[in-house]
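The next part holds the structures, each set out as structure tokens.
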Structure P
Amino acid sequence: MEAAPYLSVIVPAFDEARRIERSLREITHYLEQRPFPSEVIVVDDGSRDETARLVQAFADAWRSEHVSVRLLRNERNLGKGYSVRRGFLNARGEIVLFTDADLSAPIAEVERLLQLIEAEGADVAFGSRGLDRRFIQKPPTRARQWAGRIFNLLVRLLTGLPFKDTQCGFKAYRRAPLLPIFQHQRIRGFGFDVEILYLARKCGLRLRETPVLWAHAEGTKVRLLRDAWRMALDLMRIRVNDWLGRYRLPTGVTTTLARCPQDVALTRPRDLP
């Protein structure tokens with residue numbers, strides 16, 4: 001009988017044919033050397049290139065009793081938040097890591113996150129590009145750096161989250177306490193990171209930010225002009241949803257969050273459209 005994985009690695013992917021095979025080789029090579037069973041779940045977000053075919057071919061050829069690889073396909077492009085949520089809800093691991101397909105943070109950096117979860121009791125541990133610049137091996141353009149600073153200021157003003165970097169695509173979650181939050185996630189786009197952290201913090205869960213090695217990868221799917229305003233709107237949607245009581249947990253879900261107060265605002269169970 002296949003052992004239940006300890007770690008699930010979620011890789012959202014949209015038009016990543018150029019590098020997805022290399023990333024999968026790096027991830028699986030690393031996981032094969034770890035003492036615990038793992039799974040890799042690639043969520044193809046309606047790619048227009050050969051991403052899905054390449055991932056399926058890799059999964060079909062993969063042979064390991066220690067690490068499994070599988071593909072989930074969205075029928076159309078539904079957003080990074082939707083894809084990470086779908087991967088999380090299909091994950092079986094005790095710990096769930098989501099990483100960008102470009103591996104801007106090397107997969108081995110997960111050790112820093114696991115240390116915070118296993119040794120320090122964090123429920124969410126996430127990489128940060130803002131805590132220690134010495135960890136940045138290849139910085140993004142100045143325009144992206146300034147856009148990131150402005151967005152982080154908006155995050156602090158609108159949500160009260162005190163963190164230096166909410167958008168780094170390298171986050172690990174304890175599956176059990178985070179499951180109700182992902183089930184009630186509403187944001188489908190890039191702003192989902194803030195929504196998950198915001199709701200987890202309101203529930204009294206333990207959130208820890210740590211510097212990780214990071215190198216800007218060319219071909220990022222975030223476009224400054226196209227996506228900046230959408231992410232700002234996502235922040236406002238989070239606040240409005242909270243103010244209007246749209247984030248209210250139904251009875252029965254609350255009990256699965258040992259540290260989540262009864263009056264915390266979370267949405268009703270609803271699949272994202």
Structure Q
Amino acid sequence: MKPPTRRPDVRRASVRVLVTNDDGIGSSGLHALVGAITDMGWTPVVAAPTSDWSGASAALGPLQNPDRVAVDAVDLPGSADVEAHAVEAPPALIVMLAMLGGFGEPPELVVAGVNQGLNTGRSTLYSATVGAVLTAQKFGRPGLALSQVDGRRGDIAQRWSSATEVARPLLAWLVEAARPTVLNVNVPNLRLAEMAGIRQAELAPIGGVRTTIVGRDEGGIHLDLVETDDELPERSDTVLVRSGHVTVSAITGPTVVGGVDLPLDEWWGH
């Protein structure tokens with residue numbers, strides 16, 4: 001990835017960063033990310049959900065009270081000096097609140113993670129980790145969604161430090177970008193020395209796991225997540241991260257699709 005033109009107003013030594021996630025304020029991945037950003041000499045401000053909002057995309061609700069969002073100050077393990085808030089809201093709304101000044105001066109950068117589980121392929125549409133940083137882009141801020149292979153699926157310890165170490169140069173790149181860029185980053189659950197490298201990746205047609213119906217009863221439908229076994233493009237994020245690569249994809253929010261000839265005259269019969 002070619003380094004972008006520097007933004008002259010960036011203050012590298014004092015970057016104010018909103019750190020959020022969709023796993024909740026108690027997530028060890030969030031705590032590891034806060035520690036890494038602090039070590040960079042930057043100023044993290046943490047605002048994360050009180051509960052798990054995985055799969056909420058860029059949802060702004062539902063809210064118990066649409067006129068008020070509950071916010072509590074909390075202490076993070078190992079980061080007692082960091083400003084941190086537990087918020088009864090999904091990640092996208094938390095980012096919106098931050099951009100409106102809800103947690104002080106709006107951040108220069110938004111980072112979401114470290115998510116315990118991949119966010120690859122077009123299934124990123126459903127990811128609240130990704131939804132948070134796309135919301136930041138809507139407000140003219142860069143963002144990084146950071147996810148890692150879930151160690152629980154193989155009963156392996158989660159190597160949070162590998163993910164946060166990977167993120168450091170990417171964060172530095174983002175704050176110097178000429179325009180607000182969003183990166184979706186997926187990291188193997190390996191030591192850095194065990195990884196195959198870093199690749200710019202396409203989004204796979206589907207994610208690393210898919211939802212399947214495993215049963216029905218009178219009261220509902222039973223679901224499960226199973227690993228994707230479809231043949232996928234070699235340059236896709238799902239394939240590359242399975243082969244031990246860190247994957248980086250520059251993404252954006254909803255855009256108009258060009259080249260579609262719409263029969264407007266046929267539709268408008270008035």
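One of P, Q was used to compute distance in nm of label points 7 Å out along Cα→Cβ at positions 100 and 180, and the answer was 1.5. Which one was it? Label of the source structure: Q. To which of P, Q does the computed value 2.1 (distance in nm of label points 7 Å out along Cα→Cβ at positions 20 and 164) belong? Source structure for this number: Q.
Quick one: distance in nm of label points 7 Å out along Cα→Cβ at positions 52 and 76 came out at 2.1 when computed from one of P, Q, so which one is it? Here the read-out was taken from Q. When volume of the Cα convex hull per residue in Å³ is calculated for each of structures P, Q, structure Q comes out greatest. Given a value of -0.42 for log10 I(q)/I(0) by the Debye sum over Cα atoms at q = 0.13 Å⁻¹, for residues 68-147 alone, point me to the structure among P, Q it was derived from. It must be structure Q, since only it matches. I have 23.2 for mean count of other Cβ atoms within 10 Å over residues 36-43, calculated from one of the structures P, Q. Which structure is it? Matching structure: P.
Assuming -6000 is helix-only ellipticity at 222 nm (-39500 (n - 2.57) for each DSSP H run of 4 or more, over all residues; to 500) as calculated from a single structure, say which of P, Q it is. Walk me through the intermediate numbers first.
Values: P: -12000; Q: -6000.
Source structure: Q.
Taking 2.5 as the value of distance in nm of label points 7 Å out along Cα→Cβ at positions 84 and 204 derived from one of the structures shown (P, Q), identify that structure. Source structure: P.
Quick note: the coordinates plus some simple rules give every number you see, no bench work behind them. Please read all numbers here as calculations on a predicted model, not as lab measurements. Cβ atoms are built from the backbone, for glycine too; each structure is taken alone.
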